[in-house]
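The following blocks contain the structures, represented as structure tokens.
Each value in this text was obtained by applying a stated rule to the coordinates, not by laboratory testing. These numbers come from a predicted model, not from an experiment. Cβ atoms are built from the backbone, for glycine too; each structure is taken alone.
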Structure 1
Amino acid sequence: MSLHVRCDPGERAQLDLFRSMPGEIAPRDAQDLMSWPFFSLAKRKRTAPIEFRMGETWISVEAVPEHGMATIWDADVLIWAASQIVQARDAGRATSRLMMTTPHEILAFTGRSIGRDHYDRLKAALDRLQSTTVATSIRQQHQRRRHRFSWINEWRELADGQGRPLGIELILPDWFYAGVVDRALVLTIDRAYFDLTGGLERWLYRIVRKHGGHQPGGWSFDIAHLHLKSGALSPLKQFAFEVRAIVHRQALPGYILTIEYGFGRERLNFVAAPVDPLDRAMRRLKLRPVDNRP
């Protein structure tokens, strides 16, 4: 049995084991993670911390040099976990922060190829999620109180007596789990999200889905405001250039993007695209592009 832990036997003993549900499950994302700078948007290793403050909201994210900060691609594991919890809850099943699954199930759910290199990438993602620490005022009753946690408290590989793999177990933090079990704090996302290969376009999709939803009039953000909320290390000029490129490609599934200028400011506008049932069916059946995600 291979362990990757900050192991707390007491915590494990207090939790019931939740075994993942097989089959087609709608992807759900935690709203608190969709519009704030919790993850690195870069494919290269990031060790520089994220220090974010806006009004009464503050976030601090720290990485260790060995693994680097958890990335927005690593967050797919949390989307899988949220989707499992919501699906089980809606089916009347008990849920838990202690989850057991297989690497195959997570990889298949997130649209990744099944192979040794992708299994290794998943393990590296779990290590980053476990070693990245977060402190935030979000959902804290007392804003000055510090709540520090990792995206995964611990994880371990399971094997039988002959060393054959049986799957993996992971323990989610209270902060994340509490946000997921509250129906108001989870949104269904388009499965095409997993096909997005750029960190910024993934983050933009999540913030657009969180704020724009399916409102007829859409929503808009000042580009400089988006830059601040992203936590990206790139300067504003480069960030704005990359946003314009995403708008040019119309890269976000389910939304139409435009750039507008006024009073010396640049704004990103987004509105839900009309739903074409035939197009939706074809996208469900299409082969996924070559996977070059980390």
Structure 2
Amino acid sequence: MAETTTTYAGNTFIADLAPGSLITQDGQIQWAGLLIGPGTPFAIDKSGLSGWEDLPEYDSSDADRPTSHGAWPGSRFAKPRKVGGTIVLMPEWNQASEAIRALRQALALLDEERWLTVRLHGELLAVRARIAQRVVPADQGFATQGSSRMSVQWLAADPRRYVVNEQTATTTAPQPEPGLVWNLTWPLDWGRATSTGDTVAENTGSAATHPVITFRGPCSMPTVTERVSMRRLRYAIDLAAGDELTVDTANGTVMLNSTASRRHTAMADSSPEELFLLEPGRTELSFRPDGSGVGALMTVRWRSAEW
């Protein structure tokens, strides 16, 4: 495929664009606002990426048995994921300096994470990452033509790889059934509840993922319970109509109307936010605020995750 013409201007290469928004074919990598791979001046070496499909390193709490062989198995927690590769820089003859400056900008040492997205076999997966290393040999080819084989390494603090499309599940607070209507005729119609307050979140990946849960008022004591493990999140707060309490379980934050922290309103029987996970498969969730909760709403947002 012929190389595409690229305009090297502005700060678009460090923009935190939606994951995969620039990718059009297999083998391409999108780092923030920079597209790498087939169809671009930035080719991927045939050795490909390291650390992308690998299991990350992990810490283990296994404890050796003092009077027997082996150990007691403990929890295992993955360390940050390291993703590396070699980029073959072959810019057009009159665009070498612009391409080099673009790579300097895109592969800079920044504090904020960006989306790193890879498409393989039609599947888009993404991690939040930062540049950890950039090695550019200033050899004769680089000095005369701007061509180079540069090594790049990204570090993803969260080692899980996420599906780029975010999923959503919504339910209103449970409402009672209307009951029997006289005169009675057989078969009896007991009526149906307008809302059960229950919903299902399905994580299609292989790793547990953290949801973002938003409660919208009017309601008191918003509560969500995972119906198998019975883990719950419950907050002693009254939400007026239009108020939103957003629980980001990955970051452990509880924000009222996106401005004020309300994590201190968590009840004693509420689980730590970071431990409220959607395991691989279907997770049944129940929204149970105090009172009637007419007009109250719970929205769950998540991305399926892969190791």
Structure 3
Amino acid sequence: MSFRLYAAAMLAAAVAVLSAGCAAPGPAPSTVSAAFAGKPYVLLGEVHDNAAGQRQRLEALTHAVEQGWRPAIAMEQFDRERQADIDRARRERPRDADYLIAQAGGGAWQWPLYQPVVALALRYDLPLVAANLSRTDAARVVRGGPEALFSMAERQQLGLGDALPPDLVAAQTAVLDRGHCGNFPRAMLPGMLAAQAARDAVMAQAMRPYAGRGAVLIAGNGHVRRDIGVPRWLGGDAAQAVSIGYVENLPGKGEFDMAVVVAAVERKDPCLQAKPAG
């Protein structure tokens, strides 16, 4: 059975979850993969250090590919300037995921968590797309805005030619504030908002050439959120995207089309460490 036929058979099981805007814990990977049907853009989130969530995501993606889907896989974990290294590594060792990561991956990621996604792309000869803005380029945007990195034509193409919408600014500011325990330095806010927008716009741009066959984005939950992430930069194509978060807590309304709730990883509370002594 083709993936499209399989997904049509399974879609009814997913509709209730999708329309609810969030999910009860544990939708089966086959139910998740049914939501991919007919979507040019599939955005699959993660909590970066949550291995259980990443395993569930891999199962859903693998299930769809095994049913006949052949999407491109765009990954936040590869900076865009490493595309040539990815392509060279594939020519040199077409099925060696570890070699590709050694040649094209940076040091900021827990690569054993992502190696199975790379291996899946190689096994089925799927396009593997370096989708992220590098830290160096993001820092340029923080310091000088999008114009410090992109030409006017590039800014227009990315959708970065105008001021950020107020609702996006408000929502991203709240995310930054929560992530810094209420202590985010306000002087840095414009630059950080610009860099986040630039990252999301670049990821959206990386997916567009593959819409005809289907494009999957592997990225953090913040990037795949429908209200503030990459879908905002897909423009009119956003309606053709499905956003699936792999989250440790139920998300707010409108953040994702579907959420898979996974067990939280035990971590130290960063806010306790951030509090001043005494």
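Looking at structures 1, 2, 3, which one was helix-only ellipticity at 222 nm (-39500 (n - 2.57) for each DSSP H run of 4 or more, over all residues; to 500) calculated from, given that it came out as -10000? Checking each candidate, the match is 1.
On relative contact order in percent (Cα under 8 Å, 6 or more apart), which of the structures labelled 1, 2, 3 is highest? Each step should come with its number before you reach the end.
Working: 1: 22; 2: 17; 3: 31.
Largest calculated value belongs to 3.
For FRET efficiency 1/(1 + (r/R0)^6) of positions 66 and 138 (r between Cβ atoms, R0 = 35 Å, to 0.05), the calculated result is 0.80, so let me know which of 1, 2, 3 that is. Clearly, the read-out refers to 1.
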